[in-house]
Structure 1
Amino acid sequence: MTAPKHHNPAFLALVNDAKSRIREIDIAEYQRLRAAGDEHVLIDTREDSEWAAGHAAGAIHLGKGIIERDIEARVPRKDAKLVLYCGGGYRSALAADALRQMGYTNAISLDGGWRSYQESGLPVEK
């Protein structure tokens with residue numbers, strides 16, 4: 001498992017601005033959501049190489065670079081519950097904010113992202 005990355009101040013400011021407009025959940029809340037059978041679409045927003053190295057079981061892959069272009073074909077319902085994750089929760093926050101701007105009303109970023117998911121023991125696929 002990789003250590004959290006150091007992020008530059010301007011990037012962190014951009015992420016924090018996005019986080020002020022979106023919903024974020026931690027891994028414990030995500031586990032409760034799964035355990036309750038709450039219908040949702042889990043979306044991996046990481047790069048292709050990160051996805052190929054391993055990803056959350058059942059997730060779909062829509063990298064941050066293409067999610068805005070492809071989301072409507074993959075998930076046409078604007079009210080669908082979307083749980084987005086990346087490496088640590090930064091890129092997924094930006095993607096959730098972009099989806100919010102596109103009219104998706106229930107886009108959620110997973111704080112802690114892939115690192116938290118792996119540590120939780122939830123199922124993984126390669």
Structure 2
Amino acid sequence: MKIENFTDIEAWKQARLFVENIYHIFSEGNSQRDFGFKDQIQRASVSIMSNIAEGFDSGSKKSFIQFLSYSYRSASEVESLLYVALDIHYIDVKQHNELMLKLNSIKRLIGGFIRYLKNSEHSN
């Protein structure tokens with residue numbers, strides 16, 4: 001399938017669903033009053049999907065790879081924040097594990113896409 005829009009990218013689709021999860025989970029419980037933490041994890045989550053979109057429309061493969069790497073790093077930031085959320089009891093172990101599974105899937109997709117684009121760069 002040819003990718004014609006960033007919304008066709010599987011990593012973006014999964015990141016979009018992940019953002020919904022993050023907003024839902026962190027709008028309840030102890031974290032809802034911790035505006036700094038809540039804002040940070042929400043912004044980093046949104047950054048995952050936003051960088052994929054921005055990179056897709058950046059105009060060059062090299063730039064797209066750079067934006068995908070920003071997206072990957074935002075996912076790593078969220079991963080770190082999820083450990084904080086677990087440690088300070090904003091989420092329980094079950095929620096943490098479920099979110100980490102989704103996040104690791106997104107990171108694998110982004111990493112695979114980066115490798116694909118880099119390899120296709122060398123074959124041209």
Structure 3
Amino acid sequence: MKSYKKYFKITASPADVYNALTNKTMIEIWTGEDAVMEDTPGTEFSMWEESINGLNLEFEKDHKIVQEWYFGEEDEDKKSIVTIKLHPDKKGTIMEVNQSNIPDEAYRNIADGWEEDYYKGLNELFEE
């Protein structure tokens with residue numbers, strides 16, 4: 001199992017980034033796909049035609065999101081914990097991403113997804 005950690009600069013306030021990550025309508029706008037999301041602990045979520053799905057664990061408005069992502073069967077060794085922290089920055093937000101317990105075979109796809117799907121999608125949303 002592997003871990004992933006990266007910091008991304010986004011030209012929007014932490015409140016706007018938080019909204020884009022937790023509001024179903026906003027997620028659908030920047031991903032271009034249907035989504036299931038509530039910013040309520042204990043609710044399930046899915047994005048990108050269920051390519052990413054899991055359980056919402058914790059929310060700290062405009063600051064932190066903690067989720068459990070599933071990889072196939074819902075075995076303990078097939079779950080990954082994702083923590084997103086939003087730090088205010090002079091030009092917007094620093095989005096800190098920590099993901100643990102990533103299956104070795106899924107690591108490259110996960111790392112690319114954070115860069116290409118999340119970061120690129122969020123940047124395009126806020127650059128318009």
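Details
- helix-only ellipticity at 222 nm (-39500 (n - 2.57) for each DSSP H run of 4 or more, over all residues; to 500) from the coordinates reads -12000; which among 1, 2, 3: 1
- Among candidates 1, 2, 3, the computation of percent of Cα pairs over 12 Å apart, for residues 31-78 alone that gave 66 used structure 1.
Every read-out reported here was derived from the displayed coordinates using simple, explicitly stated rules and does not represent laboratory data. Computed from a predicted model, the values in this text were never measured in an experiment.
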